[in-house]
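What follows draws every value from the coordinates through simple rules; no lab data is involved. This one's a predicted model, so the numbers in the text were calculated from it and none came from an experiment. Cβ atoms are built from the backbone, for glycine too; each structure is taken alone.
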Structure P
Amino acid sequence: MIFQEPKYRALGDCYLSVEFADTVHLSANFRIQAICDVLSEKNLPGVVEIVSHLRNLAVVFDRTMTSFDKVLDYTKEAVAGVEVPTSLESRLFRIPVWYDDPWSLATAQKFGVENNLEFVAKANGVTKEEAIARHSGTDFWIAATGFVPGCFWAIPLDFDLVLSAPKYHVPRDFTPARTLGMAGLSTCIYPYAGPGGYQCIGRTAIEIFERNPASNLFHESGALVRQGDRHRYYAVDAFEYEEIRNRVEAGTYEYEVTREAVDLAQYHTEREDAAA
């Protein structure tokens, strides 16, 4: 549900949180991104960072340069002045994924759990093949970035194809780089090896984080993915994965990306038509 009025909360002594909904909602996420853009452009004194997330935004500030009340006033002014945008420019990436790959299986075995894709399939009452078809059958909206540099939270845009599953009961201390993970409704790709708790359902051959990016598709921080991007995952086999990985390592791989506007009204109309 989208709140009629945003909820403002002080989290600690230098952190203002503004919540717009109690769940992930595309309209709220559009608005959050627009408000963060406005706040960022103001270069407000004492504001250290503005962070947009799934259903809320955060303003981090330096108490030696400003106060909570001033930051609250700045933020309320921005919130009042920004309506939900009708459309946002978005990059759509096609991302190759080897679903049910040997690294994900080895990870499950290492941590004493069942094959993660089989677990996700059972949790949703479908076969592994049907789970792959669902996951690769819809675009995903990048609602937020974070956790570690280059990582993200992506939500499916076609809710008829939603998969849902819990995280690991005990988080892992290791996840292979480029693992495709899923928990709740959210999908992510681990940009490099590290801890995690999402179900490991596949692996991509492409990089989503480069310390010294050669392509201008990457942000200067090294991250490929930005909030407002979209992903379309497509299944590849072992041979296709290896061929793509060789091109990535040779520096000859060309990312499959298009740029276009996402129309919010059209999206809602399509959802209503699908539900009718």
Structure Q
Amino acid sequence: MASLKEMRNRIESVKSTQKITKALNMVAAAKLKRAQSQAESARPYARKMADVIANLAAAVSGDAAPKLLAGTGSDQKHLLVIATGDKGLAGGFNTNVIRAAKERINSLVAQGKDVRVVAVGRKVRDGLARLYGDKIIRTFELSEHKVIGMATAEPIAALIAEEFEAGRADVVTLFYSRFQSVISQVPTPKQLVPAVVDGGAEPINLNGAVYEYEPSEEEILETLLPRNITTQILAALYENQASFFGAQMGAMDNATRNAGELITALRLTYNRKRQAQITTELIEIIAGAEAL
């Protein structure tokens, strides 16, 4: 059984851990507000971009359609862009996205598809290294950027375009964690290539006017589709960042509370052991006095 000194040392150790988890909880809470604001601000822009592309795509068909919209006509080669975080201590945030990606990889491999992976974040690289390390073609570390922005998303989009144009990818799918609330982050797959056109997009209200596109719809789409990939990746990274801080805040809050409960239990055990030791010493003193 542990001595009183060992019990005191353990209590102090748990107290130190509690201070760290409480500090991380406060830091995550402070950063969450900004990250949530960025994620919510990016949603309308990404949605409107998708609506514009849907309206333009309605007027384009056949051989005139850009390859990013029409695809290659095959779905044999899949490129998965998986976004997590560079850091841990966020509960199941990283694990949930990696698990969803693994299920997709296993399904595609079972169908005989060629699968390659772009890892966005160190955690996804580490999580896939043992089983699928040979499929990872590139890792982007988010910690290299002080602030997530276009400079973060553009290299990822450029790599996707390069792989598609080189014929090494027929379908590109992005995996990320969509922020719903502090306690809810949903692992989400989104197909980037070929672009998924929302059939339910509202048509542009022309108020009775008739106009022609200049340049043509095809040329506009050739410009918008690569930009849309960058936009969708940036929006996903914002969602991921908010999800990370939300998950970390929840995880550190639970850890702080658990540390408090453990300290209470250790103090109770310490006090009982100390009382038992004092009682034993008193009995020995009384017994010695009576023997005299």
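Each of P, Q could give relative contact order in percent (Cα under 8 Å, 6 or more apart), but the derived value 20 comes from P. Consider the structures P, Q: one of them gives 62 for percent of Cα pairs over 24 Å apart as calculated from the coordinates. Say which. Corresponding structure: Q. One of P, Q was used to compute Rg and Dmax of the Cα atoms in Å, for residues 143-182 alone, and the result was 13.4, 41. Which label is that? Computing Rg and Dmax of the Cα atoms in Å, for residues 143-182 alone on every structure in P, Q gives 13.4, 41 only for Q. When helix-only ellipticity at 222 nm (-39500 (n - 2.57) for each DSSP H run of 4 or more, over all residues; to 500) is calculated, the result is -22000; to which of the structures P, Q does this value belong? Going label by label, the one that fits is Q. For mean count of other Cβ atoms within 10 Å over residues 23-30, the calculated result is 18.8, so let me know which of P, Q that is. Among P, Q, the structure yielding 18.8 for mean count of other Cβ atoms within 10 Å over residues 23-30 is P.
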